[in-house]
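Below: a set of structures, written as structure tokens.
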Structure P
């Protein structure tokens, strides 16, 4: 998966040079039915950085589901996609967007995007360039996969996918802990989530610097959920989630959601 991320980075840069679009971005598979946006050129807010896109959700998720390019000219007014990611897309001011899935042996390995901040029909050459960049990336990944198989190298994707599942289980444990009435069971669930978070860092579980609710919120953010989605999962108001997130960011000396998640993982507070 790490190699996929590097290849996506190069493809995004090539696509930006080929099209001159004000924003080009993309990401690699980050687990079953999920990809994470990690490479961006032309972003102004960082709202999309680290966003996890689920298969079938939003424009990129629709492209993953259909296995073909999709594009639109006015994102907020488009009814044939779900609007799960309206918040980050709106903060970037993106209106006309093309999303192209990267398919290797019929499996999605990532998505490339190009976007305008105006409600205009994307030119045929722009869509063609995005498709061409995805096809070049597919060939690169296919060749690398073949070389890895020939050399007997282990495929990295399953391990990365498994780690994403660990993070999902961690968030689920914390969510369940808040819903059980038995204090002893609640403490056991929270202790299990703490051990799970520390498992990949070695040594004993750390002393958490964050409150339980701050960790709950960060565990949801780490899965790519918006404040509204996290609030729904945790039974909180969106403004309350925002307050916990701000507090966690301050304690972790972070300026963005992604920085806070990264800092929490480095500290062994999140898997």
Structure Q
């Protein structure tokens, strides 16, 4: 029996070493290398020196004037942030308009001063640091009209709306806010980009919960690490806020920095 135990020890140690090497290789291939590659691409194609005051925040013209859209609408936008953070992160916000309303309503969370939640601080379809936003989710008509009260309630119920509540990393930040809205209104079927750093921060403090779409589950260690397994969100592994994974509904891969790449 002692000989068997002695032999099992080295085998266990070798298995642990192999597992460690496998984890290190995975971190290199799926996290470090994509981030380095995207940093190179961003450095060559973007002006990282653009600051808050010099950036273009104007409308992209992708939304018609509110009176020209009589039906109700809910949209979620995301756009790369400014400076060096654009290498790996986007900023997301929600826009809605009730049927017959004369104006859109935009809500963001920002952390530079004052209370985090900002209402109509920028055009609803505005650029973010000069970057054109991506339309992440859209619902219109009677379906949107039914969802708007839930969106309003989610905004009002956001628990990190006080002075000093904003934390740039791992959250709660701007993407934590939108992830909260999506979780409270799963009918939106919205999937925030894997580059929405902070979306996996657990607003309610639970380490295990339903995924925002309610089509699977998510586990999070305070936003520093986590795992999501869901039909809508797909498979996502969070390491220090960077996310890699697979899109199951519309086959593709998710890489830090690059986001989703369709297959």
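Can you spot which of P, Q the value -8500 was calculated from, given it is helix-only ellipticity at 222 nm (-39500 (n - 2.57) for each DSSP H run of 4 or more, over all residues; to 500)?
Working: P: -17000; Q: -8500.
Only structure Q yields this read-out.
Of structures P, Q, which gives 20.4 when mean count of other Cβ atoms within 10 Å over residues 99-106 is computed from the coordinates? Present the calculation step by step, with values, prior to reporting the outcome.
Working: P: 20.4; Q: 15.2.
Going label by label, the one that fits is P.
Starting from the value 1.00: which structure in P, Q was FRET efficiency 1/(1 + (r/R0)^6) of positions 11 and 35 (r between Cβ atoms, R0 = 30 Å, to 0.05) calculated from?
P
A value of 19.4, 62 was derived for Rg and Dmax of the Cα atoms in Å; which structure in P, Q was it taken from?
Numbers: P: 19.4, 62; Q: 20.8, 83.
It traces back to P.
Identify the structure, out of P, Q, from whose coordinates Rg and Dmax of the Cα atoms in Å, for residues 43-146 alone was calculated to give 13.6, 43. Kindly include the intermediate steps, with their values, before the conclusion.
On the way: P: 13.6, 43; Q: 14.7, 45.
Clearly, the read-out refers to P.
Can you rank P, Q by distance in nm of label points 7 Å out along Cα→Cβ at positions 51 and 251 and just name the one with the largest value?
Working: P: 2.8; Q: 4.9.
Largest calculated value belongs to Q.
Just so you know, all these numbers are worked out from the coordinates, no wet-lab data involved. Remember, predicted model here, so these are calculated numbers, not experimental data. Cβ atoms are built from the backbone, for glycine too; each structure is taken alone.
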